[in-house]
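Heads up, there are several structures right after this.
Just so you know, all these numbers are worked out from the coordinates, no wet-lab data involved. For clarity, every value in this text was computed on a predicted model and none was experimentally measured.
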Structure P
Amino acid sequence: MKEKDVSIIESGQVFLFNKPLYWTSFDLVNKVRVIIKNVLGIRKIKVGHAGTLDPLATGLLIICAGRATRRIEDFRDLDKEYIATIHLGETTPSFDLETETDRNYPTDHINIDLVREVLGQFLGQQEQIPPIYSAKLIDGKRAYEFARKGMEKELKPVKVVFREIELLEYKFPEVKVRLLCSKGTYIRAFARDLGEALKSGAYLSALERTAIGAYRADEAWTIDRFREYVEQLRESDVSDT
């Protein structure tokens, strides 16, 4: 393979991916790295992602390869858009489906008008306490390491901003909400806080990240499409020799 063609990726490329359900962000990064190495024969290549998605979330993940990894922080600072499905009347320790429900709450007083009213209270800057089932560092360890051992640890609130909140669907006991928010926002924590604000409980039952800044999920590739792209790079190089 010609050195100039290999450098197409090594010099720096940014890729938009749709992360599959149950994959970690690292799983996708590792797949991308392995494909580049195996198909193009590049022995060493930097690959990283710009903003973690939980395994139970799907949607847009920006992955940078080669010298483009220097731009990762720029992407992480961008606002994020999500479509969140939130189950009302129950809670889980992880605030999503990673753990089983632990409590039931009254819901007879909840209706669509109340949900709309309460959602409006979250617009603007908020103090949000991250989930204990998260990658936040506590005493040098990830918070979820303590949570999975049943150890209680206190997480400090962080400032987040909800720029737009739109109720897309109300099918009790679930609501679907579109959220445009600042970096560092935990949508699982938002689900918890929404339940409390409704004087009930709630957890996140599904999550899709639909945008990061101006980058949209409908422009993103699957890992199979990426493999095709890399194979086309190799084939076009072979045909030129």
Structure Q
Amino acid sequence: MKVLCIVQARMGSERLPGKVIKPILGKPMILYTLDRLKRSKYVDEIVLATSISEKEEPLVQVVRQEGYNIFRGEENNVLKRYVDAYKEFGGDVIVRVTGDCPLIDPQIVDNVISHYLMYDYDYVRLDVPDTFIRGFDVEVFSAEALERTYDEVSKSNEEQYMEHVTLYMYRNKDKFKIGYVKGDKLYNKNYRLCVDTTEDFEVVNKIYDFFKDEFVAAKSVVRFLNENKGLTKVNECIVQKS
């Protein structure tokens, strides 16, 4: 059984263009996401999935120089991009992560994968944002569920399901067996650790500047934020895009 992690990223963020290659301590942000995922004990292969648009070239160059797999596909139909990437690289289990989560934790990722493997689910997600901090987001699903989703969405032609890869799965609990990994008190906080705005980037940048450790554990980050509430206020008013 092969576990394939597909990381979606692009240069054209509306609120913070080029965010995925903005430097943190001199290193492009996307490489924090990829390097941290590389420490997963369950993931067999990682691929960055971006679009065929010419504007992605700086991102592609950064990632290629570090030896990571790259897939280029549909710009707006991200669901098709995932399906095509999976067909090219193969896999029985697909892990979905977005490139704007530079503090993604391999232990949390492995916990979600383990939960998926232990039970008979089609799809398992970290319970973000209800009981888990946004920015540690990870989703795990079967290749079969991905293909079935694509087939059904292609018939309906609904754009929201093409743009958001797994939305159709967790909105249709009568068709897919859905599981959640919930967080306890430590992770059940209203913090933002994803990067979508300048304020988000400032928070993540200051965290890395404090620890000077690109592999700092999630629990250490949360405890640091608990002790530095002023930092959490920097982006507390940012509204997540629907």
Structure R
Amino acid sequence: MPTITATIITKNEASKIEACLKSLDWVDEIIVLDSGSSDNTVDICRKFTQHVYETDWPGFGKQKNRAIEKASSDWVLSIDADEIITSALKQEIQQAILSKNFTGFQIPRLSSYCGQFIRYSGWRPDYVPRLFQSGKGQFNNSPIHERLNINGAIGKLKAPLIHHSFEDFEQVLNKVNHYSSLGAEQLYRNENNASLTKAIFKGWWAFFRTYIVKLGFLDGSKGVMLAISNAEGTYYKYVKLMLLHEKRAR
């Protein structure tokens, strides 16, 4: 039977990490890289694995690659601290790593928003590449929305990966602010321009795309909330980009 390592990066995930680690009690090895947690995340992780490392923060993609480099198994499963492997997905993964046809697999993700699993709004189907043969996968160096690139044929699994993305609206607001700042910095480095008109249009389109094009209205009140928060995050990103240009021009 091929061996498998699960890799996780953490920072202040005490409320979620235990459920994640419990769902990984069947893997051969768990690697955790923590970047300065001020809660008891590290203590919780050390109850489940001896491979817990405290590091600096170079960005999402680079940090996940650091974790991958420490894996010693035939296969690697990259998972986030707010995600859970169900028993159905576990069984499918154990079958998948016996495959001779694929070097990696995409997993459909089912995400929750303020207590409700979202089934439209552009959140499903949400296939994420997470499972790959050792040495065949690497994340790009993007500081936000990092993507795993797999070298070789990629298959698709059916059982969903459970993603508890936002437990309450406070988390939504914090993430909108944080990710819009990271996104603005990335756009600035890529020499993108912005104006208030562009920010307004981009925000409007984010709402329309989420709520109408991606059928967010079928998610009920949470679909409305999600569309608005997507619009806000996009608007803030381009406003922050505009202000970055103004500040650095001075």
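One of P, Q, R was used to compute Rg and Dmax of the Cα atoms in Å, for residues 166-205 alone, and the result was 12.3, 35. Which label is that? Please report the intermediate quantities before stating the final value.
On the way: P: 10.4, 29; Q: 15.2, 42; R: 12.3, 35.
Working through the options, I get structure R.
Which structure, out of P, Q, R, was percent of Cα pairs over 19 Å apart, for residues 158-229 alone calculated from, if the result is 51? Mind dumping the intermediate values first?
Details: P: 46; Q: 54; R: 51.
For percent of Cα pairs over 19 Å apart, for residues 158-229 alone, the value 51 is produced by structure R.
Tell me which of P, Q, R gives 72, 38, 29 when you compute Cα extents along the principal axes in Å.
On the way: P: 72, 38, 29; Q: 48, 41, 32; R: 57, 42, 37.
So the calculation was done on P.
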